[in-house]
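Participant: Each in structure tokens, the structures are laid out below.
Derivation of every value follows stated rules applied to the coordinates shown; laboratory data play no part. On a predicted model such as this, the values are computed, not experimentally measured, just so you know. Cβ atoms are built from the backbone, for glycine too; each structure is taken alone.
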Structure I
Amino acid sequence: MDYSRHTNGRHDEIIEFFGAVFAASEGDEEGQLIAGLVKDILAKTKPGDMYVFTATNGGTLTGCIIFTRLEYEQDDRTVFMLSPVAVATDQQGKGVGQKLLTFGLSDLRGRGVDVVITYGDPNYYSKVGFEQITEQQAQPPMKLQYPQGWLAQSLSDQDLAPLKGPSQCAEAFKNTAYW
């Protein structure tokens, strides 16, 4: 398995990949929703505000994760949000996702990112260092439907301290359907 930071050239494949993975696990409607989100992220987010990491096996895409900048205007720390995450259905449960997440988080740490936030299953993301946080510790950009899924981790040598002020997410995420 090869893990790398994606820079260009596979956007259509990545969009289709997310759509297929989410359709298989959550149904066609969710697959279309997430494929649309990924298309918007890739089209509307500036390169320095987005990082895409892939897992490939023999050139075949088997996993993909996307980080986008999450700005806290009253806080000096560099914050990114992890979303979405997909691993090919036949590769799930084999550690591909955890290794890809570890690879991506390590890369961001090396780039000086201080905090990563995600919105998902605490049982899964805790395996790679995420902890549940409250909306008071880090104000989400939109109202959360499942506050127990608001998770974060510090990538610096500092403990995770509350993030100051309201947050702004990438344009693609400004839709209540994702929250």
Structure II
Amino acid sequence: KGGFGGLVQRDFPKPIIAAVNGPALAGGFELVLACDLVVAAETATFGLPEAKRGLLAAAGGPIRLARRVPLATALEIVMTGDPITAQRALELGLVNRLTDTPDQVVAEAVALAERIGENSPAAVRAGRKLTRAAAEVSEGEAWTLNAQLAAEVFRSGDAIEGATAFAEKRPPVWNS
């Protein structure tokens, strides 16, 4: 439902990693902002140029941007329509990792996904849900969700497997 395959309006249960090897402008940047993690080439650029064309970035870009960077920075990006460099995006916390060249981006994104995939799926899902919610709800609501998710994770087979694998000095085998 909605544009961009619904990506900008849905909460997916699995982590989404953006791999950016060129300009991510307008809707492209809005897609990036909807992702959990971002890997980009040093030559990538990011921006919401809609104001330069008399438009509004209406797929959540300004909303997500204002939650992730200082307000004055978000306002500058939205109101000037000027792009920012990948280095600046990294400094602002919009990008997690930079690669030297565009052809390294996908491999780095896959490596990051594999690193996440080594962990308990139940714990990753819960951690992602809690972290995303904490950025949007009151601290009290976040603590309530924390207690609920912790109880679910601690009751899971993954919690038992993680502790057992640690005690037996072997890699865990996740079942969730």
Structure III
Amino acid sequence: MSTLVIVESPTKAKTITKFLGTDYKVLSSFGHIRDLPKSDLGVDVEHGYAAKYVIPPASRKHVKALKDAAEKADDILFATDEDREGEAISWHLADVLKIKPEKIKRIVFHEITKSAIEHAIKNPRPLDERLVDAQQARRVLDRLYGYLISPILWRKVTRARADAICQSGLLGSRRII
């Protein structure tokens, strides 16, 4: 029986590997494995603001390595950071690796010690969907702001700055006696 443990950082993977036996394989996702596309909005505003995630080219080799390892593993533990980003990374991994929700095993630890990791492995939990939703809402809002609102504001700010520069130039040329 083999267990695949997926963490975010390659450095963390190396350290955790030292604590676990040969029944475990620890790999890194190298952070997020999916994101909204850079080429377009990536949010379906007509259908509930659904995010359209893609695997960026830089993540493809990591995803392939994780898929290969997942196919050989009897069990998969998601050990990403315990915050909304880490929870979302685990959610994306489970989705890409086609892990059924009831089979997802999420482990968390607050220190990288053998005892903390062993305790986490003995006490897995499901994904926290609220944290996943929070991260997705934040990502979609960031994208909507960046693509739709920010350009409008920059045009306004640029025009206002140009007006201010012209006015300050005129005012600066006056001599007060």
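Participant: Give the label, chosen from I, II, III, of the structure having the highest value of Cα Rg over 2.2 N^0.38 Å.
Facilitator: Numbers: I: 0.97; II: 1.17; III: 1.48.
Comparing I, II, III, the top value of Cα Rg over 2.2 N^0.38 Å belongs to III.
Participant: Sticking with this one: With mean count of other Cβ atoms within 10 Å over residues 27-34 derived from the coordinates and found to be 19.8, which of I, II, III does the value describe?
Facilitator: III
Participant: So if we calculate FRET efficiency 1/(1 + (r/R0)^6) of positions 19 and 51 (r between Cβ atoms, R0 = 30 Å, to 0.05) for every structure here (I, II, III), which label has the highest result?
Facilitator: On the way: I: 0.90; II: 0.65; III: 0.25.
Once FRET efficiency 1/(1 + (r/R0)^6) of positions 19 and 51 (r between Cβ atoms, R0 = 30 Å, to 0.05) is tallied for I, II, III, the winner is I.
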